[in-house]
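We did not get these values from a lab; they are worked out from the coordinates using the rules stated. Keep in mind that this is a model prediction, so the values were computed, not measured. Cβ atoms are built from the backbone, for glycine too; each structure is taken alone.
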Structure I
Amino acid sequence: MQDSTARQLLALNSQFYQTFAVQFSATRQRIQPGMLRLLRAGRLGKRILDLGCGNGELARRLVEAHHQGSYTGLDFSAGLLEHARQAQAAIVLAPPSEINGGLHVEFFQQDLTQASWQVNLPVVAYDTVLALAVMHHLPGQALRNAFLAHVRTYLAPEGVFIHSNWQFLNSPRLAARLQPWEKAGINPAEVDPGDFLLDWRSGGSGLRYVHHFQPAELEQLAGENGFEVIESFHSDGETGNLGFYQLWRVKQ
């Protein structure tokens, strides 16, 4: 994918999440079943880095579960982070204590598509790095490789990278919302296989770019970036298969 096309797709999504931050946040008032499964199984470490944290719903749930340690959430959307900070105000302002379950919470506004997104991030080796519904918004192999290189630098030696990717083609209802690339002023010949344009219909109409990952594609992406897949499963949505989760660790 050419850099100019990648920039168009990133600009499209940036505009979408800035315009529809309130409406999008309203649809994310609970963590997804797949993430709840991992939380209940104790798969999250003490030090958690949540890349693309959105409205901070996971942080709230971790506090309710009396999770011990630290949580650092990053997102580029000022609107979504404002929701996160408002919902977590007492937690963010208070040090770890018995009241908030011993979880220290921080939020930072960072654009994960920029090469310098990690500049203001505390230098910490995280037990768990999360990218929930994030990578399918990163266009092109080069950007995904750069993102994963940063993920590796922040993982503790035995740390785990957990990511989920939207499997919208598994839903006829969602598949019916695919739009032609020309509607966004993009030449369809310039996007990659598996790239799609979806519409949004809540509180107005909008468009966003999403990549539909295949399991083999993710397996290859992991290997090319020094990871190995240790677990995969489908979850979420009305059919239980609208999210594809994987757990990676760095190859030793």
Structure II
Amino acid sequence: MELIDTHTHLFLEEFDDDRQQIIQEALDKNIKKLFLPNIDSQSIDPILKLSKEFPGICYPMVGLHPTSVKDNYRDELYLVEQHIQNGNFYGIGETGIDLYWDKTYIKQQEEAFRFQIELAKKYTLPIIIHVRNSFEEVFAIVDEMIDRNLTGIFHCFSGNYAQALKIIEYGGFKLGIGGVVTFKNSGLAEIVSKIELEHLVLETDSPYLAPVPYRGKRNKSAYLIEIAQKVADSKAITIEEVAKVTTENAKKVFKLDVTKK
């Protein structure tokens, strides 16, 4: 059995004291690959360092997180494209729109999101989309810009069934299922039970959103097992089947079967 954590912030300071141990724990649980979404220009070097230290395990992405969109966002976006041109990245993101904390920069978030969608299409990289209190805004932009070259993951999906179906209808996107699926009152397990495995990938978003029974604690990639098991239980299938299909899905999204240039 092999699992892939498609979204972990393993490069953050929360893991400075035991990062190597965290990776080993994941490997011991058959979580063989960890994808690292970028936040802003300050996190690119830590991501690249970690990916260099653990080749074939840690995979770097680059982008500008919506909550990092501030007055200097155009400079940040310029650096994102420079890094794409000079590096070996596996995705754009995470990007998107976040209206939970602050709506001050909503127009700038929308512009940054559009720009990163264009980068994803230009460089044929999957895009990792962050949606928080913003499904309508995100859908409006994706509807406007979607084409067959746009693929990726709706990260940490926690929407309703109709929103899940809309994402699936785009054709090139997977739903990123994380710890929320284990939360009793989230309703996500019921939604997942109605969706074919071919549309799902698994993620932890560690150190955030730890699944039950670790809710409230620091999340880590080894806990992906709990998420996979909950998906299996909700669909009345084995965890091995969940692992097989979601791992194939992740490899397809990130083009792991294609030699990187």
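Laid out as a table, the results:
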read-out: Source structure (of I, II) for helix-only ellipticity at 222 nm (-39500 (n - 2.57) for each DSSP H run of 4 or more, over all residues; to 500), computed value -9000; value: I
read-out: Structure from which 21.9 was derived, mean count of other Cβ atoms within 10 Å over residues 45-52, options I, II; value: I
read-out: P(r) over Cα pairs in 10 Å bins from 0, in percent, for residues 125-180 alone from the coordinates reads 23, 64, 12, 0; which among I, II; value: II
read-out: Structure with the greatest value (metric distance in nm of label points 7 Å out along Cα→Cβ at positions 53 and 117, set I, II); value: II
read-out: Structure from which 0.98 was derived, Cα Rg over 2.2 N^0.38 Å, options I, II; value: I
read-out: Identity of the structure behind 0.25 (criterion: FRET efficiency 1/(1 + (r/R0)^6) of positions 69 and 205 (r between Cβ atoms, R0 = 35 Å, to 0.05), calculated), options I, II; value: I
read-out: Structure responsible for 0.10, with FRET efficiency 1/(1 + (r/R0)^6) of positions 77 and 237 (r between Cβ atoms, R0 = 30 Å, to 0.05) calculated and labels I, II on offer; value: II
read-out: For mean count of other Cβ atoms within 10 Å over residues 61-68 computed as 16.0, the structure of I, II it came from; value: I
read-out: Identity of the structure behind 1.00 (criterion: FRET efficiency 1/(1 + (r/R0)^6) of positions 197 and 229 (r between Cβ atoms, R0 = 30 Å, to 0.05), calculated), options I, II; value: II
